[in-house]
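The numbers here are math on the coordinates, done by the rules we state, and not lab data. Please read these numbers as outputs of a predicted model, since none were measured by experiment. Cβ atoms are built from the backbone, for glycine too; each structure is taken alone.
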Structure I
Amino acid sequence: MFIVCWCAAGALVASVNAEEPTLARIQQILASKRMVDLTHAFEPGIPHWSGFPDEKRETIYWYEKGRGTLGEGFFSEVYTHVGQWGTHVDPPAHFIKGLRTVDQIELKEMILPLVVIDVHEEAAKNPDYTLTLDRVKRWEKEHGAIPAGAFVALRTDWSKRWPDAKALDNKDKDGVAHYPGWSKEALTFLYEERKVTASGHETTDTDPGFAASKDDYALETYVLSTNHYQIELLTNLDQCPESGAIVVVSFPKPKGGSGFPARVFAILPD
């Protein structure tokens, strides 16, 4: 009797495994899908936080003899920029001493279900718009509960102002910036109740412009204090569905790193 049960269980496991696609097949499926780059290309002169220096580049090798500084035969540059440059990752340690640095973010946190909360119409009417909990719950009524482990992106279409720094800041005559952001109640719900893995936005800050203008970064502090990472300065969210896509978030691995430019892209469903 024991042998019969064992064999039956083994057959069931074999049957289940036989139905699962191989990794090669999964790669073929993913490669057949439309992909959307959610990343700005970076270069000297792009919009950045006023407290950071601009990027510098130096060509140290060039293809032709005599054109480079140190040699010939290939092209190589030295890049000098802060970690928070262009579309970038903010690890928890960026704001919170002792929490995770860039190299400590797990690989499984880099491929996630993508949730896009589309508030671009609200932001167009009110540049000081902040995402409300009611708006998050409206998203859930339309698409179902936000899955645990998701990456939640706030679509405001603010990225369409790139690379015009003045348009991104949208400052008034008193120097106060006006651009959309998150709210504490929405972030608390996402991270503490829905258990999302990360979040991202198109603006330069988690906090809305009027708060950042006062050096009030309470919302970014909150996100990073949860020991989760975020991505800033996303683009092309208008090309993504509000649910059903996958996001891949990748970045280099500086030891003990405080941040780094990221490469982020979405894989869309049919």
Structure II
Amino acid sequence: MSDDLLHQDDIKAAVRSAYTAIPTGGGEAVTRRSYRPQELEMLPNGAISWALGVGNPFPYAEIQPGEMVLDIGSGAGIDTIIAAKLAGPDGRALGLDMLDEMIDRARAHAQEAGVDAEFIQGEMEAIPLPDATIDVVISNGVINLSPRKSRVLAEIFRVLKPGGRMCIVDLTVDEDLPAPVLTSPAAWAGCVSGALSEQVFRRKLDKVGFADVWIGNPVAFGLREAALYPLFTPVLLDEMRQQLPADRHDDVATSVIVKAAKRL
């Protein structure tokens, strides 16, 4: 999908506004779609209530004890908390988010979960970490929020150690969406109008220098799923029902796992 239908500054402002305006996330209705029981047991109720991810990176990320993990767009802390549990006391989990409100929530949730996770404020287009310091980068429904996805992927590549890997979950869209949806700030905040096709995603990863690219575990994301997220406003959902043909109502986008490695 094109990144040019909305100006970059407008997109960033719309995303920031949408995430600061919502009173809560999707709660158990969202987490039950993606996470395994043993992962949900690691989480306090407050973190679950703020669930906004579109999948589960952990069955594929293969986080090992002692690894340094970066969670981009950590939100209220769900994936950072799980990563901290998996990395163990000899590892480290960092959560990056641009919103101070989310950072505060995530810190409180991590403390309640009893994990020593660190949360830092910053933008994914300019990750405030040194080069080659991270073993694993994870992300969950966040890369699509950026109007500069190539820059985000380049930053992920930069902070990864040689031999490090990324494992993210996000939405892909292989058919063009109607212009009223593409230009909707709420649709950008919901990761739909900024979604790439798998082909474009692969091309961007290759250009940055990633190897061993794998995109899989496709799960349909339709209007029923979108309605679970407060980011999809009733106005936007009605617009999507009207603008999209009926055979796409159950398949607006596809949630996928994207894995790639930084060669030694």
Structure III
Amino acid sequence: MWAWRRRRVYTIAKRVDQLAVVFPFEPDFYAAHGCSVEFVGHPLVDRVRASRPRQDTLRRYGLDSDRPTIALLPGSRAQELRYLLPPLLGAATQLGPACQAVLALAPSLDRAAVEAHLTRDSVGPSRVRVVQGDTYNLVHAADLAVVASGTATLETALLERPMVIVYRMAPLTYALARLFVDVPFIGMPNLIAERRVVPELIQGAVTPDRIVHEVRRLLDSRQAYSVAQHGLREVRRRLGDGGAAERTAGLILDMLEKSSRLGATCSP
């Protein structure tokens, strides 16, 4: 609601007794519209972590620890893959042997079809490794990620990995979205930090050349990389210390207890 169709907040204020929100900028927005609201933290804080050391992941997938590793996360839907995979693969090709790319494929996507696409475009699965079901470890092992806007950007931020956020959609869909969506950034890390912590490329800007430019800017400048990483640590801090589910359950139990006491007081 804070992003689009904001008038719905008045319905929420009338019908909802208590809001438990997961982003730190939400309490001010909802409270300004008369809602009872509490920031409980984000549940991903408890879930997003690597399960093995970086070197173990690199060895598992035959990646060279002496070359920069770029994790490619093109989204979890077929439509995102259709719009984002070609420029991501084009960027990987332009970066050449100085870097190595690994495609972290969402479980919802067809691996065989993606590998066939790589072969058809003369990229080949041997040049861009395709790995499914191990995204957190791959991002943790990578030096940098190129990530489709969405939850994956938040997960990458929690792993404190500098990234380039990309997003493309059908031109008509994008034109309609611009009429209704009112946010300064598309990436959750930048929205949470309230500043541009990592670069964003949208629509026509999602080209191999632009992606390579941003990747090299971060990898070639220790200061730029450090500034991005520091900003992501701030994003992680703003998302809370964990325990969002328990905190939300506590709110619910408090509401039930108050309701029970009120019912006992009002009973004949």
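Tabulated results
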read-out	value
Computed 0.94 for Rg/Rh (Cα atoms, Kirkwood Rh), for residues 62-149 alone - originating structure among I, II, III	II
Value -7000, calculated as helix-only ellipticity at 222 nm (-39500 (n - 2.57) for each DSSP H run of 4 or more, over all residues; to 500), assigned to which of I, II, III	I
Source structure (of I, II, III) for FRET efficiency 1/(1 + (r/R0)^6) of positions 38 and 254 (r between Cβ atoms, R0 = 25 Å, to 0.05), computed value 1.00	III
